[in-house]
Structure 1
Amino acid sequence: MSKTVIVVIDGFGIGAMPDAGALRPGDIAADTCGHILDRCREKLGRPLRLPSLGALGLGLIHGHRDLVRTTRLPVAVGRAALGYPGADTYAGHQTMMGADFSKVTVARLGEHLDEVRAALEAAGHRVAELNGRPLLVVDGCVLVHDNLEADPGINWNASGSLDDFPFDHILSIARTVRAVAPVARVIAVGGHADGPLPGFVRDGEHGTYGLDTPATGFYRNGGLEVQHLGAPLDHTRQLPDLAARAGVPVTLVGKAADILACDAAVRRPAVPTADVLAHTLEAVRTPGPGLVVANVQETDLAGHQQDVLRYGEVLEQLDAGLAELIALLDAPGDRLVVTGDHGNDPTIGHAFHTREYVPVLIHRPEAAGLELLPDAASLADVGATAALSLGLSPSGLANGAPIRAA
């Protein structure tokens with residue numbers, strides 16, 4: 001009858017992984033948690049109030065002066081490497097739920113241009129390059145290009161104006177690209193632009209070339225349609241589906257409701273942190289066993305906006321919600337797992353995700369006391385540990401090994 005609740009603080013890293021500087025050398029200094037605490041103290045004249053994260057053991061793995069380094073709660077505390085290429089919310093959540101991303105790579109569209117062009121032409125589309133650059137114009141006006149809003153090579157887009165084609169046509173192009181793409185996501189985007197899309201094309205970082213989507217007006221003109229086409233995964237070998245088939249009710253909250261697959265799940269999409277917490281608490285208060293996976297997205301949004309104070313404000317709001325969850329999850333076998341999917345250091349000098357370790361904070365009501373965990377090699381190990389706590393065999397997942405016994 002126990003419940004397992006996984007709260008993913010989107011973009012909450014606790015220090016750079018050894019390969020963090022491979023793309024941008026300055027990222028080796030990334031530390032989302034530490035830099036948020038430092039800057040908020042400077043700007044607010046006080047430390048952030050994070051008693052719940054402190055009680056869950058965050059200070060034991062980060063060591064910042066504003067975090068307590070002791071706890072009376074029965075917690076298991078450690079950190080996890082990401083276990084997938086790059087630093088991406090979609091890949092992070094899929095990996096955490098047990099997906100094997102070993103065949104997913106970071107690749108610029110220009111490295112696979114001939115293959116993508118051939119697939120589109122075989123599907124009956126007209127394809128041309130734009131001024132000899134690594135970008136394809138399909139059927140005269142749909143652009144296939146590098147996604148410039150994520151790290152180079154993480155995602156590709158198929159973007160079109162809804163004044164030229166219905167979204168279904170743009171989506172069909174994206175699906176053809178998805179069939180040959182090695183990257184984590186191909187994203188179909190349709191909207192109403194302020195002018196012809198080629199006028200909004202620009203160079204990105206590190207050899208990428210694509211559409212400046214915010215500049216097009218897609219986000220402000222209304223009618224935006226987006227569909228994320230993820231890399232082919234066996235969702236039956238991920239934690240939500242594994243739990244549902246075992247008769248465990250599954251609830252997906254926030255961005256997790258948008259990006260995780262499970263036909264049997266109750267979905268509660270939301271962006272405001274107050275709504276994410278309300279949906280999570282409602283699921284926990286429902287009698288009986290359950291798996292709840294909740295994503296707190298506003299931390300990541302604040303990171304992209306390089307807004308330190310907003311990030312700190314969301315952390316304090318989340319911390320208050322964690323206090324309620326700790327109080328509710330008090331039965332033997334209950335688990336509260338607090339973690340992240342990547343970093344997003346708003347002080348690092350750019351608006352991209354940062355490749356950082358993430359915390360693994362596990363509250364275990366029946367345990368005798370504190371347990372310090374070894375580093376997890378992958379976020380998949382977090383999902384495998386959660387499977388064990390639900391009485392499920394981690395071998396049912398495509399990837400991951402438990403960090404601890406349960």
Structure 2
Amino acid sequence: MVRLEAIDKALLSGEFGGSAQRAMDLLLRYGEVLGAECFIDIVSAHIDSCLYHGASGLDFVRSLLDDHRQVRVPTTLNVAAFDLDHPERSDVPAETFAIQQEMVKGYLELGCLPTMTCAPYQRSRRPGLGQHVAWAESNAIVFANSVLGARTDRYGDFTDICAALTGRVPLAGLHCGQNRHATLIIEVPSPGRCRMERDLYFASVGYLLGEHAASRVAAIVGAPGDSTEDELKALGAAAASSGAVALFHLVGVTPEAADLDEAMGGRSTSPEHCVISASEVRGVPRRLCAAREGAPVAAMCVGTPHFSLDEFRRLAGMVAGRHAAPGVRVLVSTSREVRAEAEVAPWFEAIDAFGIEIIMDTCTYLLPARMPAAGVVVTNSAKWAHYAPATIDRRPVLMSLERCVRCAEKGEVVG
């Protein structure tokens with residue numbers, strides 16, 4: 001039996017409107033299944049339910065629209081199925097277009113922010129260490145837990161908006177301190193030992209992390225102590241794609257892992273210990289999507305998860321004075337907020353000159369972008385490489401960002 005506080009009873013009785021009442025009723029049943037003792041407050045929510053998966057998503061948001069329809073905490077929206085301003089850039093069926101537009105409209109009526117990003121942690125307002133949130137979208141969940149030290153369980157479609165409407169979630173899963181301690185140690189080689197560019201290294205290590213950890217919390221030993229947020233973003237997104245990782249600790253880097261003892265929660269029992277070799281890390285790109293040199297390139301797709309301002313700055317430095325080969329589409333996915341910042345930067349001219357198209361509101365593995373039918377797609381995202389063959393029937397090649405640029409410039413796979 002879940003213990004209810006006064007606010008929970010008020011929500012269930014309809015004092016905050018019918019939408020919040022229905023949401024709290026669903027969360028109560030959800031909490032009972034999880035065996036939660038009580039509910040707790042959250043400081044924000046991130047909604048994946050706004051992404052088109054069929055007409056049921058529209059039916060659900062419509063069921064929440066009444067005269068008291070407002071979320072109780074700051075609430076951001078995940079990506080849509082296509083760029084809402086430029087749907088012509090993807091092959092969007094008319095029915096999908098209409099349903100997706102109506103879904104987004106419904107969430108905006110509920111008081112959600114029109115962020116349309118899979119990387120809400122790149123906004124200026126983000127949760128701090130120990131703060132509870134209800135975030136959906138796998139890469140956002142693992143980033144919030146691991147890199148920010150905030151606390152969220154794995155929220156999925158519909159539980160996310162229910163949490164936003166009530167401002168409450170069951171005290172269960174990764175909201176509980178004892179569930180955040182590592183039960184697995186993974187020892188990894190350095191990028192130098194792997195002889196890999198750092199962005200490809202982090203994508204590959206993350207992919208192996210997901211395969212080894214599944215849904216367990218792992219402590220990673222041996223990765224660079226100067227790992228950046230973008231590198232940790234790539235690692236977490238890969239791990240949440242090949243596995244169900246919602247939290248990892250990178251010892252000496254992430255906020256709950258100053259040392260291995262803290263990451264393990266001071267446990268005296270010996271955990272499982274896994275040692276990953278340099279050859280295993282180097283083997284991930286070949287195993288995921290090998291391609292021969294000289295193979296034609298149809299497109300370069302990066303920004304899964306969404307590109308940050310620092311990533312744009314780095315890309316601008318790489319493409320300065322260069323241009324993509326004729327017929328090769330160069331697509332970078334990002335949020336509206338990051339694009340607005342990038343457009344006024346002095347280096348943005350190089351982005352335009354290379355022939356880069358910036359895709360907002362979505363990720364390019366969700367619906368087929370208009371690109372040549374023949375040729376591979378180069379990417380530095382393990383998440384993109386993992387999902388694209390099934391979702392858009394394209395053959396990806398995983399490589400560093402710098403090599404992606406060279407391939408896009410030449411129009412073929414180069415070493």
Structure 3
Amino acid sequence: MKPLVKWGAGALVVLAAAVMLAGQRGTPVQVVAVARTGIVQSVVATGRINAPARMDIGAEVSATVLEVRVREGDRVKAGDLLVRLSDAEAHAALQQARAALAEARGRATQQATVAAPVAAQAVVQAQAAFTSAEREHQRARDLVAQGFFSQQKLDDAQRALDTARSALESARVQAQANQASGVERVLAVSRVDQAVAALEVAQARLERLSITSPVDAVVLNRTAEPGSMAQPGRVLLSLAAQGGLRIDAGVDEKNLRLLSPGMAARAVADAYPGQSFDAQLSYIAPAVDPLRGTVEVRLAVPKPPGFLRPDMTVSVELVGGTKKDALVLPSGAVRDADREAPWVLALQDGRAVRVPVKLGLRGVGAVEIVDGLKEGEEVIPQTEKAAPGDRVRRGPSVAQGKGMEVPSFISR
């Protein structure tokens with residue numbers, strides 16, 4: 001038994017020596033080296049294709065649908081007839097309004113060519129009758145004064161004079177009313193204006209029963225069929241205006257500082273992954289969506305390929321900067337990259353050392369080191385369990401790919 005005890009004690013000594021030696025060598029960690037290569041600063045987002053304007057077409061009145069002239073996918077021009085509603089009653093109202101206008105114009109013509117001259121002649125006749133009555137009254141008064149006639153004769157002459165005077169005043173008022181600035185003329189013109197307005201209303205009501213396209217567009221959806229009932233608020237057709245497509249996307253708010261109007265971009269539709277196309281950032285929303293933490297952006301598509309359709313899902317890469325000769329690290333090796341003082345955990349003389357760095361361009365999965373490190377220096381990624389001051393040793397290196405070129409999801 002004693003030899004066994006001695007052997008066990010020796011094993012413990014050897015094991016303790018091995019542990020001490022391993023502690024002196026440090027914990028093995030993976031490292032990544034600073035490489036000099038190219039980098040593209042970009043922001044990746046997912047969005048959808050949209051038309052410059054989308055509109056739902058409906059009726060302004062309740063009526064039966066007589067005809068629908070388009071289907072999904074049809075291209076229409078501004079002014080093309082899309083839907084025709086029942087319009088028999090509206091046509092009858094239009095004819096009635098036209099007849100009322102013709103009558104009003106006829107009465108206005110009659111007033112100007114008949115009533116006004118007749119009223120003027122009535123004044124002449126009334127004036128002559130009044131002059132005659134005045135003379136008769138004067139003669140009667142003289143004869144009564146000489147005793148040839150009784151007072152009754154003078155009273156009759158006075159009554160005739162008063163009647164003639166009244167008729168003259170009435171004729172003058174009537175003639176004045178029929179003058180160009182008189183009330184009869186004003187009323188005749190007003191009746192014509194009212195009839196014109198009523199005709200315009202009838203025409204507008206008839207036009208509302210023929211629904212046309214407001215712009216050049218593509219029909220996206222058709223929900224009306226002949227015989228169905230059109231009602232205000234009910235969508236009959238959905239259109240997408242032509243004249244250029246755009247991309248609506250949401251970008252993570254942490255990338256807001258990297259965005260600027262006019263940024264070039266490349267996009268690819270999920271349905272056509274091998275056919276990328278150019279886009280350009282045209283709009284950045286002034287507010288951040290508090291629920292999703294994203295910023296809405298819009299990108300113009302100057303030359304949209306023929307396969308693009310509204311509501312297609314697309315992936316977008318906004319390119320903010322390019323450098324062909326830069327010191328680059330994987331983004332996972334930089335700590336506090338979005339704060340004021342980013343740093344890395346570098347492997348120096350067998351220890352993990354905290355080293356502050358200054359960052360430049362940021363690509364997809366990579367970041368440029370402007371200051372703090374040199375080419376070839378080794379850095380411990382955040383995935384490794386090491387803290388500043390720990391004794392560590394180099395383990396397997398992290399695979400960096402060919403040349404550390406920033407990956408891009410878009411075929412160039």
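No value in this document is a laboratory result; all are computed from the given coordinates. What you see is a predicted model, and the numbers here were worked out from it, not measured in a lab. Cβ atoms are built from the backbone, for glycine too; each structure is taken alone.
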Given structures 1, 2, 3, which gives the highest value for distance in nm of label points 7 Å out along Cα→Cβ at positions 172 and 244?
-> 3
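Check the numbers for distance in nm of label points 7 Å out along Cα→Cβ at positions 28 and 124 across 1, 2, 3 and tell me which is largest. Intermediate values should be presented prior to the final figure.
Working: 1: 5.3; 2: 4.1; 3: 13.2.
Answer by largest value of distance in nm of label points 7 Å out along Cα→Cβ at positions 28 and 124: 3.
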